[in-house]
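What follows is a set of structures to go through.
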Structure 1
Amino acid sequence: MKILKIVAQWLFILCLPVLLLTASIGGAVNSLWLYKYGFAKYNVGQTTGLAPAELEKAARGLISYFNSGDETINITVTKDGQPFTLFNEREVGHLRDVRGLFRLDYKLFLGTFAYALVYAGLSLFWWRERRRLALGLVGGGGLTLALTVALVLGALFDFDRLFWQLHVISFANDLWQLDPARDYLIMLFPQGFWYDAAMFCILATAIGAVILGGVGWWSLRKNRAAGL
């Protein structure tokens, strides 16, 4: 039983970085504020010729698609008084691949969240070992912070290369290689937007790690003061 508890604790520690990162990515995917922030910061309205209301329509359509069971995405916007389909066939194919990655993110989040809940429940109500759970929170929070520091350093050092490598690893085709002069997907989301989105996810992950690690540290201090 002792070995089982040790293995379960280490799995819990390893789960926390995945749980926090996937949660932050999922939050970013569904954050209309983040889309609108990027549109404003990078003058996407001027680049695309689309009014703010049309840009918001596009953002809402993307969020809806990423959470739907639709096979393809079809967003119609108005430009210069004329309606047109926003994404071409190549962009639609790439967005289908992107949605697959987001679905994987959701599955990883749900899996790690379920394990964390089960482990916490066992530690609190079955094994009666709050100290082990607290140590797991501190360890998982610390590991997450170390990983976020590494991600920040990598992004600051050469984000463009990391972004390119991520696409090469994640996609089995070249549909992601789009033309910024004519493909609206690139116009809507320039490279700078993805850098900001990455930093948003890293920051959210770090905040979550500090909170969980802080709860664990507080619990350890409380138990120590009580002589447990």
Structure 2
Amino acid sequence: MTLVPFRKTERRRKRQPLDQAQVVRAALALLDEVGLDELTMRRLADRLDVKAASLYRHVHNKDELLALLGDEISAEIPFATETGSWQSQLTEMAWNVRRGLLAHRDAARVLANTPPVGPRRLKHIEQVLRALRAAGLSDRDAAHAAYHLNNFVTEFVADEARFAAFALRPGSSRRKLLAEARRQFASLPAHDYPTIVALADHLTADTQDELFQFGIDMCLRGLRSLAKRE
């Protein structure tokens, strides 16, 4: 009889049960690494070390996953203080959202491409609408203004993110891209594009914070006009 030596086998570690919150947190980490276009259910399953089919017990499809991501991103954005004027509240909200969206890769695209659902995301919408009604706007104008304010912030950040991605390419930088754009504007035929040539420096100035605040101020002036009309 041949004796087989006893082998001590490692006890398999019991896998912790997966839940929806884990799936969403893993998806957010993956979003930061690969971006929205490369975020797939298969990649997410690999990240969690599960089969792709297991994910569908917690999210129905990628659209639901992205909507949950929008709510998760919104959860990291602080609310504005409600003790100041409606102008100061809206300004603080806009800056908070911009910083929150810039904290995650393609976060602005996630919010722009998903419906406004989820309790934490809806809380931010509630605060914006409340401030707009406090400004004296009618219900209709408050709803319309909230739509445009949201588009201003998300599209501004999405544009920032696109430019930042271009600047990260090999041999490129933010300074180089702006300098090239300035050179192209300034070299246009002055008789065809006199205003672009004249404003070339301003059109390519590296002043994102200033530009963002200018947009907020422009929105606030329009809201004051609406409020007076009401």
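Quick check for you: by relative contact order in percent (Cα under 8 Å, 6 or more apart), which of 1, 2 is greatest?
Values: 1: 33; 2: 17.
Top value of relative contact order in percent (Cα under 8 Å, 6 or more apart), among 1, 2, belongs to structure 1.
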Computing Cα extents along the principal axes in Å gives 100, 48, 27 for which of 1, 2?
2
Source structure (of 1, 2) for FRET efficiency 1/(1 + (r/R0)^6) of positions 60 and 196 (r between Cβ atoms, R0 = 30 Å, to 0.05), computed value 0.05
2
When mean count of other Cβ atoms within 10 Å over residues 76-83 is compared over structures 1, 2, which one is greatest?
2
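Figure out for me which of the structures 1, 2 the number -0.90, -0.95, -1.10 belongs to, where log10 I(q)/I(0) by the Debye sum over Cα atoms at q = 0.14, 0.15, 0.18 Å⁻¹, for residues 36-163 alone was derived from the coordinates.
Going through each structure in turn, the value belongs to 1.
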helix-only ellipticity at 222 nm (-39500 (n - 2.57) for each DSSP H run of 4 or more, over all residues; to 500) gets -26000 when computed on, of labels 1, 2, structure 1
Once distance in nm of label points 7 Å out along Cα→Cβ at positions 100 and 212 is calculated for every structure in 1, 2, which label goes with the largest value?
1
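The numbers here are math on the coordinates, done by the rules we state, and not lab data. Please read these numbers as outputs of a predicted model, since none were measured by experiment. Cβ atoms are built from the backbone, for glycine too; each structure is taken alone.
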